[in-house]
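Visitor: Just below sit the structures, each encoded as structure tokens.
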Structure 1
Amino acid sequence: MRIRRLSGLVFLWLLMLLYASCTYGKSQNSETELIIAFSGEETGYLEPCGCEQTRTGGIAKRHSLFLSIRRENQTLFPVSLGDLTNHRKRQDEIKMETLLHALGDMRYTLHNLGEKDLEMGPEVLSYIFYSSPVRLLSSNVVLPDTPGIKIHPYVTGEVKVGDRTIRIGFLGILSPKLPGGTSSRVKIIPPSEAIAPIIKELRDADLLILLSHAEFEESKRLAGAFPEFQLVISGHNSDHPEVTNVGDTIVAASGNKGKNVGLFRYRISDGKGSLDMVELDDRYADSSQMQDLLDNYQQRLRDEDLLGKVDKFPYEEGSTYAGNVICGACHQEIFLHWETTPHAPAYETLIRVKHDYDPECVACHVTGLLNESGFTSLEETPGLKGVGCEGCHGPGSQHVDEAQKGLKTAAYGKLKPMDCETCHDIEHSSQFQYENYWQRIVHPKEKPKG
């Protein structure tokens, strides 16, 4: 009986510790500073592409940053600007769930609605946010006839420092100019009309912050119209971090895809704040807790067989894929050379990192995933694994037919440098330079036959 009673006391003690560690509500802090961390417009960016040499951003590095701040016993209020994902497919729903799980584990206080979030539909939002500790914020978005989802017009937090309690008020808006508000199921109130009464209600707050899911210029106009805000965080269509002042208000954007985190440091002593932008580069290790979450995400893609459910389209010229072996029958020297290039083992690189069931990764590591007759799986289409001949030159069935019939083949598969950028884009291959990369794969010229 005594052991059971002690176990109950230990359990109660653990619950008290968990409650005390929350970054929203009331918290104790012996320091003279509190930090508002912000990120946004993630658009499904869970981690940097493994093909990219300079790997920046991702939830695993962000978690490491937050852990380092909390280890210094500083009060941290992380907030999210909106747009967890970018599309409406099943993979994006799983991404949204994974990101929201990550925000909860990182103890985010709130997530401000973005237009991409709204495009997922009220039912998806209701399901994903139903059990999340992250509160959904919007001061000017109303979803009529959607009882399963709670949108907070504002969120408050308190920090007790000595005998003083610092009260923080967060408001959030979505620009009516963005397409997410065009649905008949969504009502968007003009931002100024929504903000004014809430500011009056929160007039006793020591620190007012606006999360503005709008273009940077529109966010600046709101900062000018409501000087009560010490910080306006802008979170739409900002490719890179941007900071300016409108009067005494700091207006800041952390950029997209969570590659940078803004840290607003509010000094208790004088009620002033300063801003730092932190790039999540290799200085920050990958958190093992977030890596477990990423592994679970990849397993879900595999379990649901999303690779086998990819939308496929007919090739515009009606040709189909023949496969590397067929190409090699006539172009033997070129085929043997191709086997020595980085294109040949492209699929194996995904197997090594367990991303070989992720359609977004596989598309650039096999031949023709998005086309009919292209790659479907290693078991069904082994001849199309890797970036084969037709991965660059296009489906070759018509070319093969003409050659077998002894016909003079038409011009086939001529490439331009921009064709390479379908996969070698700024996100996945930022160091790409056609002239240098071409030398790594250029095949020998064939001797004329006959």
Structure 2
Amino acid sequence: MNQYTSDLITKASKYIPGASYFTLGPNLPGIPEFIIEKGYGPYVYTTDGVKMLDVTLAHGSLILGHSNKVISEAVRKQIALGTALTNITKPAIELAELMVEIVPCADKVRIVNSGTEASILAIRLVRAATGKEKILKFEGAYHGFADNLIFNTNYGKPNEWCPYPEASPDSLGVSLSQAKTVLIAPYNNLEITSKIIDENIHDLAGIIVEPVMRGINSRPEFLKGLKVICDKYKIPLIFDEVITGFRVSLGGAQEYFGVTPDLSIYGKSLGAGYPIGAIVGKDSLMKYLDPSSENGNHIFSIGSFHSNPLCSTAALYCLKELKKNGSYEKLNNYGDGLRSGLSQIFEQYELPHVMTGLGSIIEFFFTSGAVTDYKSSICSNLALKDLIGSNMYRFKVVGGGGRYTCSIMHGEKELDWMLSAVSSTLDNARSTGVLNRIIEGSMN
């Protein structure tokens, strides 16, 4: 580490809480091992001049890679025209038009600044439309950091959670009164979910679900069964496609699985690295965002940078790029290659494991049992995942112990790099005895 980087880390420790951009879960990030200065394609470069492979890509946002030339040029042109115009703009209109063309459930679109904002609006919409208050979410799912749904997420402490369907907050500072408006059900379990719905039908405003929850695949019958129940009882169904949207297919998970929700929310990949979120859905619900609705029958929604032309431009050109032939073949080939390659490595080290995820969402769990919901996922050997995650930077990879992703710029070279990093990490751990201690520890 050079002096320049050391000085930056010292400043970060002095002026930024924890020298970190996030605060979550029971584990502290600690002092950063490096500072990233720039990124191009599938790589980032540190202030020490080290080139590193990026397999997190701003939590899956950079689907076209870092500093994509098409996006950068379009944004540069828009900067010269204005970045915040306090009005609906041409890029936002064209983006909405394209999203309606692409997304099965989209009759109308509202552009916001993040997936969290989209989640807040989606919940407000279904409550306004139904006149009811309770929202059903699934254990282990994360729908943004807003107070209304920060319950029983993958960042919480499951040993302290209440039994279904009672919600438990995952953060200090969240009012316990919010918990009374949230119901918790186990993912992929239609039987228990149906029972919770039946018992709360008169108070249930909507159901929100991740079609691929934290890298855990939904069972084929689960999403379809949810849709049938929601249609039967006229409960709005919300797909959280912040992760799956425009990544598992152009039309997202709803296109891939053939299940059309009433509302869907987006973020991450939509903006190609620029901060954006979106809520799309059927006219019957989106009409509550129309300020000219009859009798003032609409919800409150305004933001200084909502539908701003800069981020709308980035998103518009991102979708245009993804529409080109070969985009999803590249993403899925890399994802399938990494999933297969990791499995082979784990087999070489005789590590029981389950590979999950879909397309370019790659996840794995060190367990011999099936992983179908959050509780089964945490039966994984988490110390082994932590071992991989904490050592990736030593082999010049920016990525933790799972939930990897890629961009259209990732190819064979990057796949080999990634697999080599994981293999080398496990090889070093075995030679030092660390691997055996972790495995033996999990048996006790």
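Here, each number is a calculation from the coordinates, and none is a lab measurement. Computed from a predicted structure; not experimentally measured. Cβ atoms are built from the backbone, for glycine too; each structure is taken alone.
Visitor: By the measure mean projected area of the Cα convex hull in nm², tell me the structure among 1, 2 with the highest figure.
Guide: Top value of mean projected area of the Cα convex hull in nm² goes to structure 1.
Visitor: In terms of distance in nm of label points 7 Å out along Cα→Cβ at positions 119 and 223, which of structures 1, 2 is highest?
Guide: 1
Visitor: Matching task: 0.55 is the computed value of FRET efficiency 1/(1 + (r/R0)^6) of positions 55 and 215 (r between Cβ atoms, R0 = 30 Å, to 0.05). Pick the structure from 1, 2.
Guide: Source structure: 1.
Visitor: Here relative contact order in percent (Cα under 8 Å, 6 or more apart) has been calculated and equals 20, so which of 1, 2 was it run on?
Guide: Label of the source structure: 2.
Visitor: Comparing distance in nm of label points 7 Å out along Cα→Cβ at positions 111 and 391 across structures 1, 2, which is largest?
Guide: 2
Visitor: Given a value of -9500 for helix-only ellipticity at 222 nm (-39500 (n - 2.57) for each DSSP H run of 4 or more, over all residues; to 500), point me to the structure among 1, 2 it was derived from.
Guide: Matching structure: 1.
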